Structure P
Amino acid sequence: MLRRLPAPEHTALLIKCWMSHDARWFMAVAGAYGMEVANRLNQVAAHEVGKAEARRIVRALQLPPVATIDDYLAAQELFIGLLGPDLLDYGVTKVGPDAWQVQVRRCFANENAVRAGLTEAYECGIFARVTGWMEALSLDYDMTPSLGSCPKLQGRECAYTFRLPRVSATSAVAGEGERGL
């Protein structure tokens, strides 16, 4: 039966099932322990999932180590493309030799928080996942603003700036051979 399901539909179904689990897990924790605990655990879980999935994807696709910002941005695009390209509408702009900004125009987590009536209390888990990717890739990074309330739910633009102090558009990461991916 599964062979009758075209690959794109198979992938979309798996992503929808995962997102359903994710939303229900969050709401179950919020209902049992409160939003503060749900937000904190969501960010911890999203970060750890990000580390695991980045390592798994790097191994499966035999990706080379990230040595430049362009390498990281290509890896990020690949991760998002594999894990849920329709979940976000975003843009990336380089803002310096060692920095870029991600502007999220549409986000499934924001849309779900609005539907669930969590506009006052929901904190972003999306960028916690991204920080997991960067940690798995052994990248030292700075992120502004820090994780916290969903900017869109606060009526602000969702824009995060990342800086890799030891990586530029052309320079290699020190010790790149010891990533342990």
Structure Q
Amino acid sequence: MQEMTDRRFLEDYFDRYKRALFDTNVSDLLVQAAERVRQVKRENKKLLVVGNGGSASIAGHAALDFSKQGGVRSMSFASDALVTALSNDYGYERWVEAALELYADPGDVVVLISTSGRSSNILRAAQKALEMGLDIITFSGFAEDNPLKMAGGLSFWLESRAYNIVENTHQIWLLAICDLVIGQAEYSVS
């Protein structure tokens, strides 16, 4: 009985991924984001990638791939020392703002990831980035009118309330942008 329940669960679960990847048309946005990242690379600017929790892990992975494979100066704010020091000094709600003040330069692009689109530190970062004249690219899910999606810039949104579906789709989209910048899907990483 449990096996049949598990199989039905998995059928629905993977159908959610199919809808996320094949029924959500983000191709034009992916191309626009890749062109913006190419501009960052041409101008020797930086790509600053940030999120909380699982999104912080995605940010770290993406920043590394953009730097190492894509040749784009990138950094993630997912360092324990950075998060804890700035949270201690400025409060958790403001640590990303403080990091932007320390690391962002004119012409940089900030990638902000929040599954719900409601993380207050990410929303404050979006506002700060815009005040600093920086372009933003956002990744969110859950409600279509979430504040991060409405913040401006290029906005990637997934209609889902399943955390892992949203986070894994964000990762696929971010790494698709990276591979567009590289210009191929298969390459050596050494």
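Overview of values
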{"item": "Source structure (of P, Q) for mean projected area of the Cα convex hull in nm², computed value 12.2", "result": "Q"}
{"item": "When distance in nm of label points 7 Å out along Cα→Cβ at positions 66 and 130 is computed for each of P, Q, the largest belongs to", "result": "Q"}
{"item": "Identity of the structure behind 22 (criterion: relative contact order in percent (Cα under 8 Å, 6 or more apart), calculated), options P, Q", "result": "Q"}
{"item": "Top of P, Q by Kirkwood radius over Cα pairs in Å, for residues 74-161 alone, largest first", "result": "P"}
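FYI, it's all coordinate maths here, none of it is from the lab. From a predicted model like this one, the values you see are computed outputs, not experimental measurements. Cβ atoms are built from the backbone, for glycine too; each structure is taken alone.
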